[in-house]
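Structures for review follow.
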Structure I
Amino acid sequence: MKEGSPQGFLSRALKISARLSMARKSRALIAGLCLILPLLFLGFILPLVVPRRGLSMAAYPRDLSPSFEHILGTDSLGRDIFTLLIYGLQQSLIIGLIAGTVGIALGVLIGFTAGYKGGFTDDLLRSTTDTFLVIPTWPLLVILSGYLKALTVPLLALLLAAFSWPGAARGMRSQVLSLKERGFVRLAKLSGEGDLGIIFKEIAPNIFPYIVMMFGGSMTGAMVSEVALELIGLGPSESNTLGLIIYWAMFYGATVRRMWWWIAPPIICLVALFLGLQLLNIGLDEVYNPRIRR
């Protein structure tokens, strides 16, 4: 069946329709979307309409309880906590998205090249990946964060991405090594298909759910690392993030003073984000994995 023939288009359309039907039936996928979409709305849509005045210190009276005027009250610095939350969520999502995208792009490129080419290329890239894997990431990350004088959100995201790609590269290499020995890849080679055609038409569609799963893990790992750095005072202090909100809440004793409206919302957002990404991974596995469907 030729790629550009009507039969080929019909076959692809039927496959897409079948996967959409399975996606609608996946409870995990729907639950994950129900958790992720509101967070994306809070982080990327509301900052466009909510004024930044609430981010300024002493903008309002301190330590106000939640009310109609201040949905989540105010903190001990006189800032509106709801405004802090939506702008902090935005910055944390940006860190996770940049670190996840860059880290997974490097991991996929290196792992794909090593697994598909094999030979000396595989040995060289695998040795490089193994070298980065044995480096103690957290102590080095703490040292670099403390050494940098002006740690911004993009710089922190790139710093986190620099340590997140080795695991993705190793997992991608294993997947490619397994897939390139399958019958459909051998058949494509016998039919005269080039390397690029085999990579993008035969192998890539079969590992797409795995790439999405690695991206979710890389994104959550970057956001957890950002929160951990903020809690020890080494995060980007000039930008409000969820980690910085938790840091100031702990600094001013929000738990002891029972100011749940200050410390609970950022933690709930982080837990909902992590749970939503995991449910999306499970849902995509249900859609794309034929063993689970059976």
Structure II
Amino acid sequence: MKAVAQAPAKAIITGEHFVVHGSLALAAAVEQVVRVEVQDSKHLEFGAQSQLRRSSFLRPSVDIVKRMARKFGFSPMFMINIKSEVPTGAGLGSSAAVMVALTSAISEYESLHLGAREIIEEAMVGERSVHGRPSGIDAAVSGLGGVLLYRRDVEPRRITFGGRRKFVIVLSGRSRRTKRLIQKVTQFRADFPGLYSGLADSVSEMGESAVERLVSGDMEGLGRLLTLNHAALKTIGVSTPQLDEMVDHLLSLGCYGAKLTGAGGGGSVLAVVPEGKEKSIISEVKERGLEAFVSVIPVEGVRSWQEP
């Protein structure tokens, strides 16, 4: 018998980085997923097919397994295989999806019956190892799914709406280190407290406004908010010339708005595209050698089951 869990990646619609210091952020689970399989073994090991073997997520994953074994009283001897559709370093929450799926799979295997919030709490042990002082938004979205309006250390507000909404995600092809960028923003906040405070308040207002437009289906208005949010992220130093050029190019193609998503410094750009133009815009982007895809929200959070 083996336990299997699947957890989604995430895209931050507004508010990354500012959320670390208490501002509101709006984020959605997206269709790309991490799948984790756990079965019995004589050692704690990661299978030959696991995409985790050479990644920076290996030690945090081991920490999660050993901590859960101590806490819940079971032997941490598993064969673990991890398969991911989520590119690492792309700002899509790959590490959180790994940690959440791993925690859920172990819970399923050991019949711990952990709920989504308990899974998120355990997964944050690994997230802190990877990112230092993350806000927790990535793990929350991966665990709960859907669309969340999130403030650090506050119960997230689930956003619901009729129908589905489409975004285009464009990968820059350059990875980045979230921990380093969080430290960079923390330094900006210390150096320019008044400027940072004003930006942070504005970004929280953008989050509230983005909720209204997402729910009503005003995608053009939502797009304008994304572009404004990108300007704030550029001001605090987490964008790059490449990301700025990607945003400008997407706007020139007729997108309603675009912004970096995630930590910045590379990663991905999230764009709001007029209905029916997704394929043509993706084709234009791919001509520049960049990978892009449509993501439809909402999608469900982590789930687990058993297989023979």
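Taken together, the values in this text are just the output of simple stated rules run on the coordinates, not laboratory data. Remember, predicted model here, so these are calculated numbers, not experimental data. Cβ atoms are built from the backbone, for glycine too; each structure is taken alone.
Odds and ends about this structure:
- Mean count of other Cβ atoms within 10 Å over residues 147-154 from the coordinates reads 18.8; which among I, II: II
- Source structure (of I, II) for distance in nm of label points 7 Å out along Cα→Cβ at positions 139 and 203, computed value 2.0: II
- Source structure (of I, II) for mean count of other Cβ atoms within 10 Å over residues 27-34, computed value 24.8: II
- Which entry (I, II) yields the derived value 3.5 for distance in nm of label points 7 Å out along Cα→Cβ at positions 67 and 235: II
- semi-axes √(5λ) of the Cα gyration tensor in Å from the coordinates reads 32, 21, 18; which among I, II: II
- Computed -22500 for helix-only ellipticity at 222 nm (-39500 (n - 2.57) for each DSSP H run of 4 or more, over all residues; to 500) - originating structure among I, II: I
- Of structures I, II, the largest value of distance in nm of label points 7 Å out along Cα→Cβ at positions 59 and 259 belongs to II.
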